[in-house]
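Some structures are shown below for you to check.
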Structure I
Amino acid sequence: MINITHLTAGYGNHPVLSGLNLHMKAGKITAVIGPNGSGKSKLIKCLARQLPRMGGEILVCGKSIDSYAPKDYAKRVSYLKQTRDVPMISAESLVLHGRFPHMGFPRKYTDEDRAWAKKAMQRVGIWDLHHKELSELSGGECQKVYLAMVLAQDTDLLLLDEPTAYLDVSHQLEFLRLLRELRGEGKTIVSILHDINGALQISDFLCVMNRGQAAFFGTPAELLDSKIIDKVFCVEPASVTIGESLFLTFPLSL
């Protein structure tokens, strides 16, 4: 699905990603984790064509991302940014923005577009807020509206930069379950997550970023065996088994 070869990217003459090589499989969840400033968001931005490359190549479905027309790429790839504006529009209006790639001219919403928006909002549990202005909503509610917009776009590949930000623990778990459902429907998901245990539970593969490089790429079991968390985060986690699931705990030493 995604092949990254010798990727170098950054701002001006200052690369943040350097010589990155990755292969992400179709129909799988790849969680991207790593310390602050390690290059996680830059990687997602490159995949979303939001950050120019200094070198290297990115292929999506066997084609260079540069070869796609903007509308065609938006039909294939959706992107949830890390920082999001709060425009003075209703929640439903924002979700309908996800339908732009599917619209012709004149740009008018069809009954199908509105049905997609409603379905997406129902799926994340916010249809009752569809008429409200975004400025009236809490941070967590706004986050769900943006998530619904991504779902309404109906792409095969979802790029998510901290999708659980602003969500309380119950809604974080709810969203992680939604990612599993989407994978079951054949979606390919690349998501930045700060909750390492959440990433371990829902991902097929994990990419650990550190200093602009992929310090590790593999399965959750391989990650736990590698001890890379200790090295990259400079912590010494302990593992705890609950049922069939393995979790990491991070003892606080004062």
Structure II
Amino acid sequence: MTGRDAALAIWRAGVEAVGGHAATAAALGPQCPRPDLILAVGKAAGAMARAALDRFGAVPALVVTKDGHGADLSPQARLIEAAHPVPDARSLAAGRALREAVAALGPEARLLLLVSGGASSLAEDPVPGKTLGDLAALNRHLLASGLDIGAMNAERRKLSRIKGGGLLGYFKGAAVQVLAISDVPGDDLAVIGSGIGAAPPQPHFAFGARIVAGNTTARAAAARAARGMGLTVLADEEALH
């Protein structure tokens, strides 16, 4: 194996370890109760939703993802493709659809919410008085600002009804399980997708959340692949984003 081939194999091992389907399937063990609704939002939403539908079968599902990332979804799933990294009108339609789907669930309902990076722009529901133009201008400003992702998403949350725990504030059911693929340092659910999967301040329902893949996952897989080739690996715990 050439050095180039080895480097590519190590890289592929890291990427495959954080694939949406594999990471979600591994997290949905036999102990996971069947949800009444599956919501998936983010750039990995299609793959994550496929894993959940493979596991649970005919469950209503709404998937919000980036253009071209919804291939191979079951026809039973409703797909909304929207813009990234700057929101467009479809992003607002997606945000409304998510809010309405959550609000429509009954008191015994169980919700499975699958979150991945990109949700900040793919789905949005602005606070009263704010428009799509305001959101787009803010996103363009933030992308050029040099701020870290935590600070950027804190600003986005100020204009949103569904970020920072807002989406689940509309949930009147019994239980929510969130599975998230992290693209942010520290794997903070309040930062991933601007907190679209975060719980409201005082949830009245059972809430569980799990990070199923992230930077640490990819790095560990890459290190294992390198060691399997007989290479010496020096692990650095610095966040590499």
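Kindly point out which one of I, II the value 19.1 was derived from, the read-out being mean count of other Cβ atoms within 10 Å over residues 80-87. Considering all the candidates, the number was obtained from II. Taking distance in nm of label points 7 Å out along Cα→Cβ at positions 112 and 200 as the criterion, which structure among I, II has the greatest value? Largest value of distance in nm of label points 7 Å out along Cα→Cβ at positions 112 and 200: I. Each of I, II could give relative contact order in percent (Cα under 8 Å, 6 or more apart), but the derived value 21 comes from II.
Here mean projected area of the Cα convex hull in nm² was derived from just one of the structures I, II, and that gives 14.3; the source is II.
If distance in nm of label points 7 Å out along Cα→Cβ at positions 64 and 160 computes to 3.2, which of I, II did it come from? Here the read-out was taken from I. Using the calculated result 4.4 for distance in nm of label points 7 Å out along Cα→Cβ at positions 208 and 232, pick out the matching structure from I, II. Working through the options, I get structure II.
Only the coordinates and a few stated rules stand behind these numbers; no lab work does. Quick caveat: nothing in here was measured; it's all calculated off a predicted structure. Cβ atoms are built from the backbone, for glycine too; each structure is taken alone.
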